[in-house]
Structure P
Amino acid sequence: MKKLLLVAFFAVGLTALKAQDFKKVQTALLLNQVENAKTEIDKLMQEPKAQAKAEGWFWKAKVYAALYKDDKTREKYPNTEVTAAEAFKKYKEMDPDYKILKENGGQDIPFNLYVTSFSQGVKEFNSKKWDSAAFYFGYAVDYSDVIFENKWSTAKMNFDTTSILYAAYANQNDKKLDKAYQYYGRLADSSVHGKEYEDIYKFLLVSASNNKNKADFDKWLGMAKKFYPNGEWDDYETDYLNKNYTLQEKADLFDKEDAAGTLTAAKYLQFGEMFANIPKAEKDKLDSTQEVYYKNKARLAFERAYTKDTTNGIAAYNAGVLYNLEFNALDDKMRDNIRSLQKLNAAKADIKDPKKKAAYDAQIKPQVDAIKKANAELDKPAATAADSTITWLENAYRALKAVPNKSSAEKNCYNKSLDILYNMYSYKRDKSKADQKLFDTYDAKVKFYDQLISANGN
């Protein structure tokens, strides 16, 4: 019995001794003898019983956070922030209600880690050491969260926007885009907005496009349009479609939204550009029928864009150019046929013998008839394409003429509209030589656009 009592007494005495040892750490900190406190806590925490106590990890976190705060000891004892953070994490796991921290004024632990890390982060950021800056701002975010979540600061904040923003910047500059996305996303989720935050939403939209994250993309897009209604957000929708939709899927989406009447003039214009400017790698896979299909889609989209907004001269210009390309293709075929006839006739001119000439005429008659028939069949669609070209480019001319301060793109479209209209009316005039009144009408148009071209210095 005496032996058992002795063992029990020894156990109680050991516990008391440990409590007294933590008191030594506390006293050293009160006297600002941080290095002495380090010696004491390092010695204590070598023992498993100390490691099993929340109190041990609390004091280790407090000591190492104090070492981290001071410039001299931070330099003398590297990685104190890591040790403090690891100790504080273990302490929180054992004492989630922060009972020991509150009893011992331990709020300085997260404050020291937060303030010092923020300062170090700014220093590294200004030196463009992005990896280090991201590291320190990560700590600043973590420990400012602890402070604000527990309302240990007088500042009425849910989180430190600046720390999160710089953590995002640093990670973005260090090409750690996933981490940057997390930080930017946290800010956006809190609905931060203002001119200085607009680029956050741009980054998030591009990242969501790159990662094929439709849910996030739609969320960020809705917020971006709400907070920055004048932003060019349709460009980001186009980017998403280009990165994540096949050409046919884009066409299907266009048909669906067109039928539903949900497309704006800007969206029609962008769909038109997608169908008109198909990347070479995709275009090479299309047969001639598919190429015509997408050109017609593009033309329809541009026409609808102008119909929705008759001030959009570029939309009308794009529609006109597509009709003009169709006309040029038909006209080239007709010219090739005419050259073929000229070659046949040139060969006949070299034949002097009337009998041989007659025989040659009979020989080439099927070819001549076929060529003439082909041109007759091409003539009507060419005339239709010419008329459509004129209609849409005159829409473009009127709309762009009304723009007071034209952009370089608008100037270019305006000038090219004049050139093509001059050529189209020249074509119409030359085709109407048998009708003097019609000839004069078209000739007046040719002269009108010629004067405008000269006035513009073209």
Structure Q
Amino acid sequence: MSEIDQNPDLRIEAEEGSYELERSDVSAILLAVERGDQAQLTARMDPLHAADIADLLEQISSSERRRLVHLYDREFDGEILSELDESIRDEVIATLRPEVLADAVRELESDDVVDLIEDMDEEKQDVILDVLEDNDRVAVEQSLTYPENSAGRLMQSEVVTAPEHWTVGEAIDFLRAQDELPEQFYHVTLVDPRHKPVGNVTLGKLMGSRRDVLLWEIIEDVFQVIPAMQDEGEVAYAFNQYHLISAPVVDEDERLVGVITIDDAMIVLDEEHEEDILRLAGVGEGSLSDRVINTTRQRLPWLAVNLLTAIAASLVIAQFEAAISQIVALAVLMPIVASMGGNAGTQSLTVAVRAIATKDLTGSNMWRVIRREVLVGLINGVVFATVMGVVGLVWFGSPALGYVIAVAMVINMVVAGLAGTAIPVALEKFGIDPALASGAFVTTVTDVVGFFAFLGLAAMVLL
């Protein structure tokens, strides 16, 4: 028996509530699937945005997903495929009937089709390509010739262009005469006789100018041309840095081959941010839809690295075994020094990795930033050293112990600020992703330095 059958109030809420994707909607949709009620399912699904339907498909089980797709496939929107997580997308595509898949894919712009199939094997790609119109297929295949994560993969081939010598009236008449225009576009791109982009005219300027005005006279001041081979991260940075809405993409001969719009650039920017956050935690690029074995494979290597670094810290502790056995207070207090250093290092590390990703941390300001983080570590170290010095005196009645932990705290906080900034910079210089590798190294440094400073000082002062 379903949850709705057990709870009549939930059924009423599902039937009369809003069409936002809430618990009641999910329950009502699953009830319609369970009963095979296509009319009710369609009524529930149609008002939902494609992104909400994609979320729904990702939340339910695999068997429920297959039954829902089978029942709903006559109404399937291609945008749903674009919004789906990759691990779920292949399953949904395999479930759809060929004619339904064809209709869904034909609704998409070329860049969305590329995003849909670029990670598929050749056989699955051919299934999608075979349902496209000839001109759409050529555009998609052309985009697939560019390297992964390049501007050529990100662009859409549908571009609205006009000769640079046209007037506003000629451009408007041309646009009105077209049978098909891109679903979303923000500029008319001006091209010279060699089909090289020379400027952008916004639709607002176009519609607000007299018919006899030359397009060249109303082009935007900011105009960026994107090489097709440029990394998509660089593209997203340019859009964010120069506040672009769209930008033409050119081939190696500087001829126009496509356009990138702000929505695609911002998706890349969001993905870069999400990737940095996940890598800082050592969990790769996984998602909630990944299988157990895949998630395990992603996380295991960095857990192994953490194990090795923990062993290194333990070896430092082992060198002072005699001191710890004689003064039990050392075993009580030494985790505090390492923990404070680790947290301070993580703070500096996060700021540094983010600054590297946004190109705010460069060779020209690197030493100033490192100096700032070291001074911050010194000031914080002095503040907390004072606190822990008093704690050591009051708790254990030993002024010398308070002095030892205070000095060790200052040393480790300074080192944490230095390591948290310098290690990501060094890794980036060697071509290693600082977001992926910095955490383990910074933690190791702060643990080793913290234990060595505290136990070494204790061995010299207290024994």
Structure R
Amino acid sequence: MSKQLFGTDGIRGKANQWPITPEVAMRVGRAVARVLESKSPNQHKVLVGKDTRESGSMLENALVAGLISEGAEVLLTGPVPTPAVAYLTKSMGCDAGIMLTASHNPFKDNGIKIFGADGFKLNDALEQAVEAIILADTLSEIACDLGKVVQLDDASGRYIEYAKASIGAESLVGLKVVIDCAHGAGYQVGPIVLDELGAEVISVGVQPDGKNINEGVGALYPHSTAALVKEHGADVGVCLDGDADRVIFVNEKGEVVSGDKMMCLCAKALKQQGKLKKDTLVATVMSNLGLKAALEKEGIAVETTGVGDRLVIERMREKGLSLGGENSGHIIFADSATTGDGLMSALKVLQMLKNTGKLLSELADGMFEFPQELSAIEVADKPAIESVPELMQVISEQEERLGSDGRVFVRYSGTENKIRVLVEAKDAKLAKSASDAICAVVNETIGISVPA
């Protein structure tokens, strides 16, 4: 059964427009409490976190109202990273955790991510159960005692200690790090963790005002961090996104390092340490063809999933694997976390730099990346791609041009009204021309500029 509200990463949209409205948020609270109640009626505790968007308080208040009306005890963390919510939900014995965030999206967007008691995102069946209650015509009243709200004042401190422990609280003395927190959920904890581990820290993107989250900073805009790395002679730049569940790195030369190269680096390092379970990495269909080629030479297999860190994690759990991620910057170290964690990933990489004495440019220089063109085009609606004959024809034509040394991948975004076009080829000009041809047809048929 298809879902109307939940996308690849929870519920997301424009704040104060359906479905990101106070009314829906209240229903989410009631729905989560009811689904939980059916699972564990004697426990009824939900942890709620948020990023720094101005709409966060509006949604938080409505969500809490829904939870309390169903008798839940609500623990409020204030602004913390998404992985902090996942960790605290499990470590504090909560029945669920809810994070209010739209991740890397602009401040006008917001979203709702839900975690189960085990710290993992809800599976399809539970999302459907929650969604059915949210979309019900009416919600019958349930006679119960009202719940309560508790402000969890030490939420950040608990997460900081957890993050540090992921590398054994090993000293990072001698490393100079530029960290860009995107004016988002990691703006407090990111610099503190690095400082407490002894690194010399240059912090940017740490002055949120409710509207500047992801605005020219963070994982989507690493080039300002790259300039600061060169200016300060830093060893590395660390760029978090708005909810700090992913990270993009900059090497000591001021060069942005792709997520695929970082996953390649991490996979090889874990294998050398005997910690890469089944010598396998999980990646998505968006990862570069060069990743698989590079790891095959090291005796490392690559499992491929659809887009979204939830699908990556589900495959890791299914196969009992320890490392996975996405080119966009999600890296999941399953032995330490239940979700992507940008800060923890940064600590793992910094530990590698410290222990090997090598530069990031050296460690990441183990993979040839096929030239890639990735475009995102806004659309008004999302008709099945197979139902647009002009688009199917141009995709087929370009796939034939690329042959076995390239590929085309076209999909809708799960979090925005956009269609994404990915083209890879050994020749950059060929990749560009194939992408241009496909994007032109997209604009002519389903692009936002097409007359209704």
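Since every read-out is calculated from the coordinates, none of them should be taken as a lab result. Just so it is clear, the model here is predicted, and its values are computed rather than measured. Cβ atoms are built from the backbone, for glycine too; each structure is taken alone.
Of structures P, Q, R, which gives -11500 when helix-only ellipticity at 222 nm (-39500 (n - 2.57) for each DSSP H run of 4 or more, over all residues; to 500) is computed from the coordinates? Structure R accounts for this read-out. A value of 54, 34, 19 for semi-axes √(5λ) of the Cα gyration tensor in Å, calculated from one of P, Q, R, originates in structure Q.
Taking distance in nm of label points 7 Å out along Cα→Cβ at positions 141 and 229 as the criterion, the highest value among P, Q, R goes to R. Which one of P, Q, R has distance in nm of label points 7 Å out along Cα→Cβ at positions 109 and 253, as calculated from the coordinates, equal to 5.0? Only structure P yields this read-out. Taking 45, 29, 19 as the value of Cα extents along the principal axes in Å, for residues 205-292 alone derived from one of the structures shown (P, Q, R), identify that structure. Only structure P yields this read-out.
When mean count of other Cβ atoms within 10 Å over residues 317-324 is computed across structures P, Q, R, the figure 18.1 traces back to R. For which of P, Q, R does distance in nm of label points 7 Å out along Cα→Cβ at positions 53 and 245, calculated from the coordinates, equal 6.6? Working through the options, I get structure P.
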